[in-house]
Structure I
Amino acid sequence: MIKAYYYLFYRIYRFWENVSDPKFWSDWKAGIVIIVLELFLLASIFIYYKIFFNRYVHLSESNRDIIIPLLLVVIPNYFAFVHTDRWKDYVKEFDALPKKDNKIGGWIVFGFILLVIANLIFSIYLMSKVDWSQYR
């Protein structure tokens with residue numbers, strides 16, 4: 001599972017290397033994309049929980065409800081990739097894979113990213129179908 005996580009980083013890193021000119025900070029861009037995907041997953045989980053289990057739950061006005069999950073996502077990503085520069089080792093390792101395997105892996109990563117985004121959109125759609133006036 002951790003290998004798949006690093007491969008996700010690798011594919012996003014390669015994407016930024018291929019599309020951005022000049023090529024700089026691709027590791028940071030890939031890390032930010034992963035953080036955004038994780039926050040999308042957390043948001044959709046919260047929305048599903050709110051819809052199916054507890055319609056009265058909401059984020060409070062305090063920043064604690066936002067900052068704690070954000071830190072729980074950002075800090076592990078920072079230490080997994082940027083802090084130790086281990087991402088360079090993973091890039092070398094995955095670059096050595098056969099071209100066919102990397103192409104298949106790229107499509108799997110693309111599908112995963114689409115699935116995460118579609119999941120968030122679907123959860124927001126479900127949330128829009130609830131009559132929230134009953135729960136205020």
Structure II
Amino acid sequence: MPLIAIDVIRGHYDPTQLRTLMDAVQDAVVSAFEVPATDRYQILTQHEPFELVALDTGLGIERTEGLVMVRVTSKARPDDAKTALYRTLADTLHERVGVARSDLVVSIVDNGDADWSFGHGVAQFVTGELG
């Protein structure tokens with residue numbers, strides 16, 4: 001059920017790497033948030049280098065053109081699930097695609113049951129079709 005938006009710099013990753021990256025993000029979300037593997041809603045957007053900026057927020061983090069920004073829109077999750085997602089994403093993307101841990105930026109946006117419609121103009125969490 002989480003909606004995942006992934007932003008990368010165009011041309012840094014080839015199509016195979018991009019698909020692996022998307023699969024790795026899905027696996028991390030399934031693991032950390034304990035959602036079914038079939039709950040997969042992802043948007044991958046590639047940007048020109050001048051269109052994607054992620055400074056270090058004063059933490060001394062150096063970024064490269066391998067930058068991966070992940071936005072997760074989901075119902076509220078416990079803090080421990082969120083921190084597990086950050087760690088799992090960093091590990092999984094590094095292992096499978098070679099993304100430097102310093103090149104990963106993650107943001108989670110919480111929302112509620114009435115904020116989702118999976119089709120037919122119906123809020124399935126509100127109607128009880130989904131739990």
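Every read-out reported here was derived from the displayed coordinates using simple, explicitly stated rules and does not represent laboratory data. What you see is a predicted model, and the numbers here were worked out from it, not measured in a lab. Cβ atoms are built from the backbone, for glycine too; each structure is taken alone.
Of note:
- In terms of FRET efficiency 1/(1 + (r/R0)^6) of positions 24 and 40 (r between Cβ atoms, R0 = 30 Å, to 0.05), the structure with the greatest value among I, II is II.
- Each of structures I, II was scored by percent of Cα pairs over 21 Å apart; the highest score is held by I.
- Computed 36 for relative contact order in percent (Cα under 8 Å, 6 or more apart) - originating structure among I, II: I
- Computing helix-only ellipticity at 222 nm (-39500 (n - 2.57) for each DSSP H run of 4 or more, over all residues; to 500) across structures I, II gives -24500 for structure I.
- Among I, II, which structure scores highest (criterion: distance in nm of label points 7 Å out along Cα→Cβ at positions 16 and 32): II
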